Structure 1
Amino acid sequence: MNGMNYEIVTLEAITVVGKSIVTTNENGQSMYDIGAMWQQFISEGLFERIEDQTTGKGIGLYTDYEGDFTKPYRFMCGVAVSKGGQNDFETRTIAGGKYAKFTIIGDAVESVGKAWQDIWAMDLDRKYAYDFELYHNDNEDMSQQTIEIYISLN
């Protein structure tokens with residue numbers, strides 16, 4: 001397998017409001033940390049408290065990379081908004097520019113995890129600036145979710 005199909009897209013800047021944690025892919029730490037963050041968001045109803053949402057779609061943002069994907073980075077769970085600076089939440093702006101866009105249909109946890117394994121193995125000219133997952137929540141069937149992964153490119 002030579003990696004997944006993707007398209008090159010140019011994005012405008014996106015303001016995201018949410019909460020973040022510093023984690024690492026080492027020893028599967030990120031799978032645990034990221035799962036716990038989503039769980040907190042859903043169980044504590046944090047999504048509903050974020051104001052000025054533009055799409056209402058969940059975003060998993062990977063940023064503040066200390067190197068490549070083997071090094072620590074910051075993961076933020078959030079949603080796109082028209083303005084940031086909200087109480088109890090952090091604001092980050094995903095820079096506009098060139099991204100590789102992968103579209104996945106499947107289980108939000110399993111399929112996304114597998115997609116990242118494939119992306120790490122691909123020869124992409126990654127910028128390691130802002131990478132993110134966009135969850136469409138467009139299907140009642142949890143095994144048929146549409147998720148897009150955007151990887152920032154040089």
Structure 2
Amino acid sequence: MTAILVDADACPVKDEIYRVAERYGVSVTVVSNSPLRVPASPLVQRVVVSDGFDAADDWIAERAAPGTVCVTADILLADRCIKAGAVVLAPTGKPFTTASIGSAIATRAIMADLRANGDVVGGPPPFGKADRSRFLSALDEALVKLRRAGHG
């Protein structure tokens with residue numbers, strides 16, 4: 001059965017996920033380190049994990065599997081989910097794949113080194129309407145593909 005797992009603490013597209021999940025009749029599990037408000041729906045479950053390092057990531061990675069869509073901006077979590085056979089989308093709609101994850105991990109490491117040396121200041125560009133639209137399209141496409149593959 002198709003399911004959506006959401007790395008929810010900083011996810012800007014939770015409302016979009018709920019709407020798409022309702023349309024497809026897909027369950028959503030929102031995983032966070034602190035309580036978040038979720039819609040009163042039999043399809044939406046909230047899981048609050050401890051505030052331990054990577055507790056939410058560990059919970060999601062342990063449940064990622066073929067037929068699962070994982071939504072996260074965390075590159076290392078994305079890698080773990082891909083290895084488990086899940087479809088992984090960033091909140092911007094960018095898919096993480098076996099072909100792209102290696103370069104994403106390398107870029108993450110380079111940026112961490114640059115930040116540690118004070119060479120880079122700031123973060124990613126602000127999340128915008130185009131990102132939201134791209135995410136909706138990518139999630140819809142992922143769910144359709146999973147359904148066609150017999151996961152839905």
Structure 3
Amino acid sequence: MTSTPAEAQRLRDLALLRRVRDRMDREYAQPLDVEALARGVNMSAGHLSRQFKLAYGESPYSYLMTRRIERAMALLRRGDLSVTEVCFAVGCQSLGTFSTRFTELVGMPPSAYRQEAALETEGMAPCVAKQVTRPVRNQEARASTPT
């Protein structure tokens with residue numbers, strides 16, 4: 001089977017998008033913006049944003065912030081860093097933006113999470129704690145079920 005030029009381009013774009021996503025996973029604590037990510041794969045920022053959202057269901061910024069929040073959750077569970085230290089350790093430049101995004105994804109502010117997470121994951125293997133405390137992506141925090 002021969003593929004069309006459009007299909008071949010789509011496959012090349014997907015490979016480049018995987019490189020962008022892998023870079024965000026690796027360098028989440030670095031100052032990354034869409035323009036820099038796009039330059040790294042020789043795409044325009046607009047094209048990268050559109051294609052990334054088509055491929056992964058969310059914008060590059062949203063994906064990066066979710067990664068940062070996941071890492072922040074792990075650091076907050078450890079309990080040895082303040083919320084401000086965690087904010088900057090995961091690459092966020094604004095404590096307000098970090099707290100807002102954290103609350104949107106996790107359903108509670110980072111300070112409350114830090115207090116509760118230590119109790120909820122006590123005695124749990126770190127790999128299990130990471131899985132059960134993973135933030136919800138592409139939607140708001142899960143609604144609390146009444147007990």
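Read-outs: derived from the displayed coordinates by stated rules, not from any lab. Note that this is a predicted model, so its numbers are computed, not measured.
Could you figure out which one of 1, 2, 3 the value 20 for relative contact order in percent (Cα under 8 Å, 6 or more apart) was computed from? Can you show the working numbers first?
Numbers: 1: 31; 2: 24; 3: 20.
It traces back to 3.
Could you figure out which one of 1, 2, 3 the value 0.93 for Rg/Rh (Cα atoms, Kirkwood Rh) was computed from? If you can, show how the numbers build up before the last one.
On the way: 1: 0.93; 2: 0.97; 3: 1.05.
It must be structure 1, since only it matches.
To which of 1, 2, 3 does the computed value -6000 (helix-only ellipticity at 222 nm (-39500 (n - 2.57) for each DSSP H run of 4 or more, over all residues; to 500)) belong? Walk me through the numbers before you get to the answer.
Numbers: 1: -6000; 2: -13500; 3: -20500.
Of the structures listed, the value fits 1.
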